[in-house]
1. Please compute Rg/Rh (Cα atoms, Kirkwood Rh), for residues 81-144 alone for structures P, Q and give me the label with the greatest value.
2. When semi-axes √(5λ) of the Cα gyration tensor in Å is computed for each of P, Q, which one produces 37, 20, 13?
3. From which structure (P, Q) was helix-only ellipticity at 222 nm (-39500 (n - 2.57) for each DSSP H run of 4 or more, over all residues; to 500) calculated, if the value obtained is -25000?
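Throughout, read-outs are computed from the coordinates displayed, never taken from laboratory work. The structure displayed is predicted, hence computed values, not measured ones.
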Structure P
Amino acid sequence: MDSIDPTDIVWARRVVRACDEVSAWSGKIASWLVWPLMLTITYEVICRYALNAPTVWAFDMAYMIGGSMMALGMGHVLQERGHVRVDVLYDLLPPRLKQLLDLIFTLVFFFPITVAFVYLSWQYALLAWVRGERSGYGIWEPTLIPFRSIVFVAWAILLLAGVAWFTRTLVALVRGKSL
């Protein structure tokens with residue numbers, strides 16, 4: 001069997017690099033959202049307890065900013081291998097078996113579940129746009145269009161991060177070394 005020509009995996013490098021860049025930018029955006037979240041909560045606490053004048057908008061803003069921050073961080077966390085997993089048995093396995101299991105579980109669990117969430121979040125975002133959906137949690141009732149749209153984009157970014165993970169693992173399994 002001939003050795004694999006490095007030019008045969010140029011497509012894989014490009015796919016992984018593009019997906020990783022999207023995940024990295026998403027992570028940076030998510031990390032910057034901590035500032036408006038912190039300012040919103042701080043402002044609400046000062047108004048509520050020091051001035052006895054609570055705001056009508058802080059609760060809605062806090063859950064939308066916090067939810068966006070968490071959702072946009074998913075792809076970056078996967079890229080950095082930061083998701084929680086049970087490694088008790090996994091760590092005892094040889095590297096090639098780990099790679100094979102990663103491929104199988106990615107195909108069987110990750111892709112179907114993530115594609116389902118991309119589809120569902122797309123439906124929720126589309127309905128928010130079509131119906132002009134508003135929040136029903138607080139009395140301010142802001143539009144949910146930006147929040148629902150960000151959740152859809154975040155799931156799509158997680159799917160891209162999964163494509164990079166899968167491609168990287170597949171190439172490592174076939175070549176015996178990583179990209």
Structure Q
Amino acid sequence: MSEGSEQNTRPTDPVGRVLYSIAKWLAVFGGVVLSAMAVLTTVSVIGRSAFLSPIPGDFEIVAIGTGVAVFAFLPWCQMVRGNVIVDFFMSATPPRARIFADIVGGLVYLAIAVILTWRMIFGGIDMYNYNELSMTINFPRWTTFPVSIALLAFLAIVIVYTVGRSIAELRAGEYLDKPDNVA
């Protein structure tokens with residue numbers, strides 16, 4: 001769906017409200033992390049050009065921070081129907097067809113989130129066992145995995161909720177939260 005206003009996409013059930021609130025604060029956290037990465041990059045570039053002294057490992061720190069920020073944004077995008085949806089093809093279809101497409105897309109997305117979570121667990125364990133460090137600043141790479149795994153697991157929970165919401169909408173034959181731009 002196209003972007004709905006926060007007011008029109010906020011769930012009314014208790015579980016949805018809790019998930020919505022957590023997802024919202026995770027998105028804010030992701031924004032703060034991403035902003036910090038922008039400041040770090042700016043300071044490093046200025047240091048490199050003005051003083052010939054960049055921040056060592058700036059690209060490693062930015063990569064780590066950006067990865068965490070992206071994982072923090074995903075539950076919010078799913079909760080407010082902001083993930084990739086092909087409106088161009090679906091805009092002329094009846095609500096039931098769009099809702100069915102949401103369910104199918106949600107189930108595929110759930111499979112991807114579960115597989116990524118499962119594989120990241122083993123990837124983090126391997127990096128811990130082999131004590132893998134980043135190249136420039138010798139940062140232990142495994143330390144970012146627990147946060148990423150928790151964010152992916154939360155994403156899977158949000159997807160389960162939104163698929164359930166879409167199934168209820170399919171039964172009702174209409175969107176329950178009436179997001180903007182949805183007939």
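1. Going through P, Q one by one, Rg/Rh (Cα atoms, Kirkwood Rh), for residues 81-144 alone peaks for structure Q.
2. The read-out comes from structure Q.
3. Working: P: -23000; Q: -25000.
Source structure: Q.
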